[in-house]
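So, here's a batch of structures to check.
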Structure 1
Amino acid sequence: MKKYYFILLLLIAGELSAQNNENTKIWTLQECVDYALKNNISIKQSELDKQNQYQNVINAKGNFLPNLNASASQNYNFGSAIDVTGSRVSSDFRSNSFGVNSSVVLFDGFANIYTLNQAKLSYEVQNANVQKMRNDITLNIVNNYLQILFANEQIKIAQFQVDISKSEVDRVANLVDVGVRPKGDLLNIKSTLANDEQSLIQAQNSLDIATLRLAQLLQLKEGTIEIQEVEIKTASAAILANSATQIYEKAVVSFPEIKAAELTIQSADKGIRISKANYLPSLSFNYGLNTTYQHRQGAIDIFPFSEQMDNNLGHFFGFSLNVPIFNRFQFRTNVNRAEINFEKAQYNLESEQLRLRESIQNSYTDATLAAKTYEAAQVSVNAQTEAFNYEQERFKEGTTTPFDFNQIKNRLFLAQSQEIRAKYDFVFKTKVLEFYYGIPIVIEN
């Protein structure tokens, strides 16, 4: 009974594993970027903020149009009055009034024009902020994607070390059985195998963590993502032929944070113009139509209890002029505040330009060092590979100890790991520089 129960558990576990595999999608880098840009919650929130900002543009356009308002009322009056005969009679009546009025601004010191321009600029600022967020998310996706590829290659190196150690364990075990090698050599090789298997587990854990981070960045469930395994070509160092200054000059005219800062200055300038326009007289044209209906009861001599209806209809139009004279310094403080905001916007542009220049300078230095590090790592791997091959032959011949062989083997593993890390570090940092230069990020394989 226990045997069948165990088999049933295995079948259920296998079915669940199959279901997980079916739910796991293999993603390319482009698919990851496209999905994140389309579904990221922060981007969606920023897009909604942009839509809200556009409502201000619509409101500003509406300021140029005449307004139109309608009103209606109904009143009841109860009481009595003395008629011409000296008798008290009822004077109850009800009245209905209806009105329509409209006004249009003829001149307001061009405040409406400046307000519309400012609303459009604010909308463009928000649009640039959205683009900056998209850029940041794209770089994060690329970095996490490369981390997974790095972890995959690290696993391959660790697995290769495990395979070598297993082969040596089998070979030395046969030699120990025939009495050619001492048992201590076999124990040393088994210890090496255990360390290699531990390194393999650590590499697999690093892959799981990197995959989880990418899933979180894409806001997907754990275990539902697997990236397309590709072999990354060595990144081109062509971008380093440009100086950091040349890369900055390209980036400063296209990066959204710089554009947003420039637009903010223009918006602040419109704010000054709006506040100054409030000093000027404003002129409006007004038109209205009113009509009143009154239903009277008991208001005439001959038929004191009859009902009469009076109908009044009136039109009016006119111009209104508003001239500001003294407003408790509110206009002056509004102008001062707008001028301060304009100066702050100018400093903000300088700050963004400085931040971008420093980022490019740091990225350029990092990429240059990464190129040198990767080149040195390649030389180290070549040297350690030759040393390992030589030591492996000596170990097979029995002219070296397991300890010495293990030392050489570990050096090769470390050199290979450092080469892979240097390779992906170099790839990412050159891609960042290319991104600043305006070159789309593409991972070639």
Structure 2
Amino acid sequence: MSELSYLEKLLDGAEVEWKTLDDVGEFLRGKRFVKSDIIYEGIPCIHYGELYTHYGIWAEDTKSFLDESLAEKLRVANYGDVVIVAAGETIEDIGNGTAWLGKHDVVFHDACFSFKSRLHPKYTSYYLRTRIFKEQIKNSVSSGKISSINAKGLGKARIPIPCPNNPEKSLAIQSEIVRILDKFTALTAELTAELTARKKQYNYYRDQLLSFEDGEVEWKALGTICQIGDGNHSSKYPKANEMIEQGIPFIRGTNMVNGTICNQDMKYISKEKHNELKKGHLKAFDVLMANRGEVGKVAYVPEGYSGSNLNSQLAWLRANPEIIINRYLFFILCSSTIQNKLSGEGGALQQLTIKNIKNIQIPVPSITVQSNIVSFLDKFDSLTNSISEGLPREIELRQKQYEYYRDLLFSFPKPEFVTN
């Protein structure tokens, strides 16, 4: 890789010292605010949940804002600080950082720390996502419904400092590593932007195909053309200590990605536990719908997941093949026609009851028309959403390439206390 040649020259004979984050910088914990405090204009702020969904290696602008009277009571990160997420549902993402490069200070949540140092902020941010760093902090992460780490746990992790006694050369090496990784990030961003545009086009044509004039088709309630059920709500619901490394897939909302089932962060239960659970037994080509949380989120169950189980926040729909094609059912439930009609009930956690789902009305043309629509959308869907082909596959491969080089660029000679 030609980009590495200049870096090799910079590193020639360079000393590298692994220092703790506490040795090279300072942590500051944010103060609490809640989602209901967030407004569309005001003082820039970062909520910890957004670090998982919205922010990457660096940021100059925020998605959210706070009223000035509230913001002045909270804590801010300055230009060049790295905002580090310290709590979340998955241990793997804890410790990720975003370098703040905005013109103004930014308020940050109490489930985050700001890290101030003289290191290149993006160098630090890239390093916080490496396997080397994650291995160092994993034993400091407390697990539970929400996993978390404190400043002490973060601070004892070590980071490689090239040329520690020559700040100018050290910064030059850090900057070159950042430049190389920025190129990978930019290439992935270009592909992602193209995929976003293609998805928008796909959604447009899907909605056009699934829009019917009044009287053109008959609208039927889902309960009259499908079997519908959900996961278990009883005391037999599997606990965290009943999950195993391999077994029957136990599908959750996080496993529903791009309209299909994704193995990432998949949980498994034993065959005995699966048989003990009376509900939630899936068949190939069932359609899943989130009835709590991300209400209305839809996925199609691939053939390889027949016999899987699912949690209580998901409902399954099994089409009557004489009336409706499973794949057509999936597409129509994804369409704006139906998604715009879905609304949650209940308190802070939105939900759809099974009764609500059974009452949802969808347009049901003839089997021939359904088949033609499915044929067209399947071809378009593969290019847009498939994780085995098309742009999503290319992005996945590019991401793996980036992660390989990122970890390689930080693989300086390590003393015994640092493990891969």
Structure 3
Amino acid sequence: MTSYQTPKGMRDYSGASMERRRRMANAIEATYRQWGYQPLWTPAMESVQALGAKKGSDMAAGAEIAGQLFKIEDSDMALRFDLTVPLARFAASQTLPKPYKRYAIAPVWRREEPQKGRLREFLQADADIIGCASMRAEAELLAMAAEALRSLGISEFNILLNNRKILQGLILKLGLQKQEAAVLRALDKLDKLGSAGVGKELEAAGLAKAQAKELLDLLCGDCNGDNALVLEKAEEYSEDGANELTQILEELAGYGLENVRIDLSLVRGLGYYTGPIFEIRAGGGVGSVAGGGRYDGLLGLYGQNDSAVGISFGIERLLALQEENEGKKNSDDRAARVSPTQILIIGLEPSLQARVLAIARELREDGLCVETDLNGRPMRKQLDYANATGIPFALFVGKKEAESGKYALKDLKTGQQKEMTIGQVAEEITEMEEEGTD
């Protein structure tokens, strides 16, 4: 018998996992909208030429991007590997009020080796600001991201800051311009390989052992963790870059954010970042859950230059972190239930089907998610179905109830049961669900 599997690095989502994913995306979207960001939807495919433009003049980044593309056979198209290229293409061809603040929550595809928290198809939740040269843009994005994390119940996280101008100044000071791409590519692996592993990669890129040690000592020295000392060091390599980080710190203090650390070893990939870069890390072994930076030169590659800065959440990484924090929940847990249904209407006799449907229609008009039995099953089988799919409430409709107008509403988790009119059901369920989440 043929066995059909999902493609490597891709997943099916159903039931509780899909509900969790949907709620997470909705919570992030609600935060973005609350801060005044407007939605943008773009095609899943872009021309290979448009996707390749992102590399700019960096040939190493170009090779990296080309290796990540899922190309469409017999065409010049490929699946998008991020949401930034479509934004840059769109914004460069429009006349938009500035600053233009957009969000996009959509899947992207990368042909790379899957690992924990990183798949070949994954959902990103991006927010970007175009047309703002001030560091207020970076601070707003980070403060908004922090609020989104708190809305997901993630309160312990750290924001890391650096500036590509500082990294470039350091490379210039050490005379490593010819090896710049290789040096940055090696430094970007510090989290995975550690200082020793990165040291070997730097030596393989042509640095002497003493040079590699000097570079790592400068970036990973004892002053990391003390922002004032790190900024003082950073000024030696780029006064402008250090000033930009100082401005971001001052702005973030106004938002009440204190869990911010300057990390001179932070690189954030290759190719198009031109100034401040940042990551948000929240533990759980999944690496950063959000990252981004300023890319002032990217729109110019698509025809209309402007300042730009953005941040991106990886939904799958956030899901992995949330599952790690919350642990595996039982199928009867409302927060992880399989079905969005709030109440199952159970008819105790076949002759009451019309009344069951009328009640279901009324409760849907009251805003509830409602199901009725489609298979003509007895009450016990209907309750088994409700428990299997995590439906939290059941309403019983018998002849006596239909005549009196009072129905039994049962909380299937606690067993608590109350009699009430149909007009009281929606309010009662809302109150009971709120109590259940306290």
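What follows draws every value from the coordinates through simple rules; no lab data is involved. Since this is a predicted model, take the numbers as computed values, not measurements.
Where does the value 22, 49, 26, 3 come from, among 1, 2, 3, when P(r) over Cα pairs in 20 Å bins from 0, in percent is the thing being computed?
On the way: 1: 16, 29, 23, 16, 10, 5, 2, 0; 2: 22, 49, 26, 3; 3: 22, 46, 24, 8, 0.
Source structure for this number: 2.
Out of 1, 2, 3, which one gives -13000 for helix-only ellipticity at 222 nm (-39500 (n - 2.57) for each DSSP H run of 4 or more, over all residues; to 500) as computed from the coordinates? The structure behind it is 3. Structures 1, 2, 3 were shown, and volume of the Cα convex hull per residue in Å³, for residues 194-265 alone at 197 was computed from 1. Taking Rg/Rh (Cα atoms, Kirkwood Rh), for residues 258-313 alone from the coordinates of each of 1, 2, 3, which one would give 0.94? The read-out was computed on structure 2.
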